[in-house]
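We did not get these values from a lab; they are worked out from the coordinates using the rules stated. Predicted model, so just to flag it, every value in this text is computed and none were measured.
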Structure I
Amino acid sequence: MSKALIVYGTRTGTAAITAQDIARELQNQGVETKVVDAKKEKIEFIAEYDLIIVGSGIQMGRWTGEPESFLKKFQKELAGKKVALYVNCGSAVEAMNEGKPEVATNARRRYLEEKAAKCNLAPVALGFFGAIYNFNTMSWIMRKGMEGERPKLAAAYKETQPGVYDTRDLDRIRNWTRELLTKMQ
């Protein structure tokens, strides 16, 4: 049986939910999967895993610190592993980039391709997924900055609960995960 490790960092919870979605799909396909919140649990060894997925939410143009630390700590070992990276990012959301497709292209390059290059990784896959916006729990400053985007979100996405907009494409996440399975062979 194949084994996968998903290590994520999150500020608002989106990367955690995405990690669980990815894990569920891998487990449905028979892959033993461990999911780790890099802020709460430190990984000491990665040798037993066939696939390592590292994900982060993006806020203010940055990955969270814990998955970055994981990438640095295991940089040499990861070079010999099948690795995939993903981010949850508002720049991946078409409704927020109306008429500016270069926003998503530039963000994907910056947050995934450049991150992989900086860590000397050749990932088997790069996942660029939308975010979940929870206006009930986001900080005051974040909510203030996002108020102008809220009408776009409301027009393009149904609220999953009052004040919460999930802009992720779950089918895209599942398909991305299934593609990872073919690359594990």
Structure II
Amino acid sequence: MKTDWQKEIFDNRIYWGKIVAISGDKIVEIANNYQEMRDKMKNSGIEYFSHTVPKNPQQLRIMTLKIKSMRKDLWEPFYPVKFFLPDESFEIQNMLIDSGADISAIDYNMGKSLGFEVGFHETLQTIEGIGGDVTFLLREQKIDINGHSFVNTFAWLQDPDSEEMIIGRKTVFDLFDIEFKQTDKEIIFRKRQE
């Protein structure tokens, strides 16, 4: 559920690509960069937090950012997800659980193995990622997490070199309470009660 300020940002292009100051549940200032925001809010006496508005908040985003770490034991939050194949068998894929991704994503080759095809009149869509924009097609796919089967929406990435296998917020984060325990290198999925 979006808050009032999130709804305002989503519907009003004046905020897109800007920095906004939020106080309570209201937008109190808009700026082009953080320094401009600090200057504007310096003597206001208002307690606020800054929020960076995407260039288009209505566009789906997969925001995975990978940086070479100096730590040798850096844990990544991967979790096994069962995919049901066209022949009614299944395959388990280790998926990155990413609360920063609006939608789940599967790479091109996995989509092909699931029987996905590009329709003759189908138009590719674009999704924004840290590394730039990528093209995708939306697909529905039955999966299972912890013995709970459901149909999930995936962005089927169209770059054959893509390797992204991501579980994002849409559907999955509504069905499960998800706890990340980084110190224990563990993710806990709890099915929400309906």
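Given a value of -3000 for helix-only ellipticity at 222 nm (-39500 (n - 2.57) for each DSSP H run of 4 or more, over all residues; to 500), calculated from one of I, II, which structure does it belong to? Write down the numbers at each step before the final one.
On the way: I: -10500; II: -3000.
Structure II accounts for this read-out.
So semi-axes √(5λ) of the Cα gyration tensor in Å, computed for just one structure, reads 34, 21, 17; which one of I, II is that?
Values: I: 28, 17, 16; II: 34, 21, 17.
Clearly, the read-out refers to II.
For P(r) over Cα pairs in 5 Å bins from 0, in percent, for residues 80-135 alone, the calculated result is 4, 13, 21, 25, 18, 14, 4, 0, so let me know which of I, II that is. The structure behind it is II.
Structures I, II were compared on relative contact order in percent (Cα under 8 Å, 6 or more apart), and the highest value belongs to I.
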